[in-house]
Structure formats: structure tokens, C-alpha cells
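Structures given as C-alpha cells follow.
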Structure P
Amino acid sequence: MRWNLRLAAAHRGIWKASELQVMLAERGLVISTGKMSGLWSGHPASVKLEDLDTICAVLECGVEELLIPEPGRVTRPRADYAPQTATGTGTTVTPKRRDGRSLPPE
């Protein structure tokens with residue numbers, strides 16, 4: 001996925017991160033300067049869904065304008081890769097109680 005906040009904001013006449021930061025704060029989303037810098041630069045560490053809702057409301061846009069899928073960037077699994085399964089390993093898993101007590105005899 002590619003983060004497209006800066007272009008979405010520019011389409012609405014918002015040219016500075018600080019302008020958007022003030023608009024978001026007016027809607028109750030107070031973002032630190034560091035986090036706003038990450039959002040604006042296009043490389044956010046994370047975005048909460050609740051925050052995404054507020055950003056969409058302020059910009060009057062949909063999520064599809066902020067998050068651009070890039071399916072070509074997904075790597076293909078190796079041809080010789082086979083996921084390991086727990087079946088056939090020969091080990092027996094015995095469940096244990098979480099309260100520290102032992103299970104009754106069978």
C-alpha cells in the first residue's frame with residue numbers, strides 16, 4: 001500500500017502539514033509534530049483506524065484516496081517453500097491449566 005495523504009490534501013488546497021494538523025485538532029485529533037511529519041512525508045509508522053476516519057472526514061474523502069494498493073510489490077513465495085505443520089511431528093502436546101493446578105487423571 002502507498003500512503004497518499006499529501007496529494008489528497010493538495011487536491012483540497014491544503015499545502016502545509018501544519019494546516020492539516022490544525023484542522024485535525026479542531027475535530028479532536030491532536031497529532032504530535034513528529035507523527036504529523038510521518039503522515040505528511042508518506043511514510044507513517046502506523047495509522048489507527050479511528051484516526052483514519054477523522055482524516056477522511058476533514059479531507060472529505062474516502063479511504064481509497066489515501067491508501068493506494070500496489071499489488072505488484074507483493075513478493076511471490078519461493079517454489080521450494082513448504083509450510084511446516086504440527087501433524088506428523090511425533091510430539092504430543094499436553095494442555096496445562098492457567099491457574100497452576102494440575103489436570104485430573106484420565
Structure Q
Amino acid sequence: MQPFTERVLKIILSIPKGRVMSYGQIAGCAGNPRAARQVVRVLYTLSDKYSLPWHRVVNAKGEIVIKEDNNKKTQRDLLEAEGVTVINNRIPLQKYNYYPTFTFEEY
């Protein structure tokens with residue numbers, strides 16, 4: 001497994017219940033702020049294997065961006081069950097955004 005992927009997994013697993021992070025924010029914390037699409041790939045391919053809390057990851061505007069309606073509803077329901085307010089598929093980031101206390105530097 002690539003070091004960037006390992007860092008992304010650690011960050012996603014650290015997101016506490018009731019909080020969210022954006023794809024780009026995770027990429028930046030993992031050492032490559034331009035790798036938001038790689039974060040999407042990690043979530044898509046490794047969520048089941050590592051029991052990732054995929055529902056806690058949204059876009060930079062706080063929006064749920066899953067296109068498929070059932071999965072969009074699942075993400076919304078999981079977030080609301082954790083106490084996150086979702087209005088028109090958008091989460092107010094100023095209230096629910098998570099900022100980890102650790103980051104990784106890319107060399």
C-alpha cells in the first residue's frame with residue numbers, strides 16, 4: 001500500500017461521530033492537497049475492507065455528492081443519526097467540520 005493511501009485511511013478513521021471532512025481537506029492533511037480525487041478512489045475501493053466511515057466525507061462546500069439516490073439517502077441518514085444537520089444535502093461546515101490534530105508532510 002502506498003504511504004499516501006495509508007495516511008488517508010488513518011485520517012478518515014480518525015473522523016469522530018458527528019463531524020465531517022472534505023475530500024480536499026483529507027488530501028491536504030495526508031500531504032498532497034491536490035489529491036482529492038485520490039481520496040475518492042480510496043473511499044470507493046477500500047471502505048468495506050477497512051470499515052471506513054465514508055459517510056463523514058463530503059465536498060468542500062459541505063455537500064453530499066453521491067449521485068445515486070439510495071446511497072445519497074444512506075449518507076444523509078447516517079449523518080443525521082450522528083446528530084449532523086443536513087439541509088438540502090448540505091452540511092454546515094462551520095459547525096461540523098473536523099480538524100485533526102495531526103498532519104503529514106510530503107517530502
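Nothing in this text is a laboratory measurement; each read-out follows from the coordinates by a stated rule. Owing to the predicted nature of the structure, the values given are computational and were not obtained by experimental measurement. Cβ atoms are built from the backbone, for glycine too; each structure is taken alone.
At a glance:
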| read-out | value |
| --- | --- |
| If helix-only ellipticity at 222 nm (-39500 (n - 2.57) for each DSSP H run of 4 or more, over all residues; to 500) is computed and equals -10000, the structure in P, Q | P |
| Which of P, Q yields 0.8 [distance in nm of label points 7 Å out along Cα→Cβ at positions 5 and 29, calculated] | P |
| Source structure (of P, Q) for Rg and Dmax of the Cα atoms in Å, computed value 23.5, 72 | P |
| When distance in nm of label points 7 Å out along Cα→Cβ at positions 77 and 93 is computed for each of P, Q, the largest belongs to | Q |
